[in-house]
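Listed after this line are the structures, all set down as structure tokens.
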Structure I
Amino acid sequence: MSAVAASREQAPEPAPAETLLEVRDLVMHFKVSRGPFGRSGLVRAVDGVSFSLRRGETLGLVGESGCGKTTTGRCVLQLETPTSGAVSFEGRNLVGMVPAELRKVRNRIQVIFQDPYSSLNPRMTVGQIIAEPIAVHGLERDPRARHERVRDLLVRVGLSPQHALRYPHELSGGQRQRVGVARALAMQPSLIICDEPVSALDVSIQAQIINLLAELQSDFGLSYLFVAHDLAVVRHISDRIAVMYLGKIVEIAGRRDLYEAPAHPYTRALLSAVPIPDPALEATRERQVLSGEVPSPLNPPTGCVFHPRCPMAIERCKREVPALKALGAGHEAACHLV
């Protein structure tokens, strides 16, 4: 990572600020048919998730594929209507809003999608892609002024104004993702949901995009909900990190606390799988290898959802669902043994 990411790593924890987003008891279950006779079932994609996000803060949401992190982001965006729970943005609950009300707040919540190859319309030029939401939301009605704004946004994300005339297939993966960033930035949002925005990119390009996001956050006071499965990436951009497993948050803490003193056994297992650049340290450190596979969200385990794979599990873990308990300032874990 570059100097921007390195300086962020050494920065102190942010001072308390106004709460921008508050998610409470969020549940998202999907009805599915299974078996030759179409018996229905419920996929418990998100099962009682709660967290908050302050202005100017980045909250990393991490976990294995299928743990519900992307679905959580889609529920915040109201691309999915939650089964139950509340998503409060700037003090207003978005769940249950009629489309006309929701339209008024959509420009302040934007998204950067995971795949820069499929998230851009191949039939539109880069300039048209960025200008379209500006025109749709009426942020700039004069075509000439809109054109200038597109040029400014392209420069702001590290591209040249000439890129406005190109089509997505003429750009590299990193350039396409910069276009996605510019499109989100065009709406002057308060919150951006970053849905694994660097997972499809080369490592060197990942660092560039992470540094760009950090610079834009500093310049515009943005808040990020940063969804990812790579703990090494999340460490460099997040102020706080929430760890998800099978639809539930099992630990949430400030970046420093989570990496230096992880409390939940699942968090410790995830961190032990992150490679260390020093070969000597990599060869001597203790690894925590989890047994078995992630259970199906169609039939999650009773009690603690992690107990079938947990090396510390006791009988109580099979019966009782652990609640998030405070371990320190801003550090919580859902485990009976901590």
Structure II
Amino acid sequence: MTKKTILPGIIFTILIAILSFYIKDLSFASKLHLSSLVIAIIGGIILNNIFNLPTQLNSGITYSTKKILKLGIILLGFRLNLAQVAGIGAKGLIIVLSASTITIITISWLGKIFKVNDNLSFLIGTGTSICGTSAIAAIAPVLIDKDGSIEDSTAFAISTITLFGTLAMFLYPLILKLFNLDFLIYSIWSGSSIHGVGQAVAAGFAAGEKAGQFTTLIKLTRVLLIIPLVLFLSFKKSNFYKKEKNPQTNQAFVQSEQLAIPWFVFGFLAVILINSLQILPTTVVSNIITIDKFILTIAMAGIGLKTSFSSIKKTGVKPFYLGLTAWIIISSISFILAQLIFN
């Protein structure tokens, strides 16, 4: 991927971001408390589903949703410090682990009832429980693929997760205003149940600066669950090959799997540490935070431009119901636990 191929798409997402900041300051947007992140996603979705955008934009848009988003998440660490992290502490971790574990196990079991194949069920459960499409992309390569259906399962899971993650991103802020939720409860609920990192960040900051910070922290705690899960599945897959393949040749057993570890999470944690030590002047940190808002808005525009209603329709009814059930489970569990533990 060269600079020439990604430049048009990046410029396009930057233009949407600039327009989003302009719209955010208009009276109607201010009354609705629409952040630039949400406006950028809405704009991207509208443009992608109404107009036939040039294919030359695809590489740059993908770059925005992956590389630029990760940079934005890393720089979010300048909005947090270890004292705030300690404020979430073991209580937040209990909610994340409980909600995610119960959801994955339940959806894997329900998949058999819905007659959805094991890989697709697990990918939907994992994508819902951890970090949306990123989790699916990380987990799919290390799943046992007996019938060669892993590629179709991955595409179906991503489409389903994209649909409900997008719905959650818009629905949660509405529920916040309707029921006047406490910002901490809302942040923990959003961070521990909304599918993708970008979607959770957008929903969090739609409720304000503090809510966005805590939502991001909780969400990235969920992202860290990818590491032990991928390691476990890699070990399980190697054991499967060892048992099923010819032990004399041992060909399958010696295959190595590349672990997809989300390194940007460690960058985020490193920035939190730097910010806690107060190494940089306050003015510098303030400028970085301002720049980061723009970076995240660019990434949100890319996410919107990657959302296609036509591709979502192809998932079929059963995976749709399974994805809906997964969302209801993790949303309910995390909200109940947040109320019980932090009230």
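Summary of computed values
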| quantity | calculated |
| --- | --- |
| Structure responsible for 2.5, with distance in nm of label points 7 Å out along Cα→Cβ at positions 109 and 317 calculated and labels I, II on offer | II |
| If Kirkwood radius over Cα pairs in Å, for residues 173-228 alone is computed and equals 10.9, the structure in I, II | II |
| Among I, II, structure where helix-only ellipticity at 222 nm (-39500 (n - 2.57) for each DSSP H run of 4 or more, over all residues; to 500) as derived comes to -9500 | I |
| Winner on relative contact order in percent (Cα under 8 Å, 6 or more apart) once structures I, II are ranked, highest first | II |
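Every number here is computed from the coordinates shown, using simple stated rules; none is lab data. Being a predicted model, the structure only gives us computed values, none of them experimental. Cβ atoms are built from the backbone, for glycine too; each structure is taken alone.
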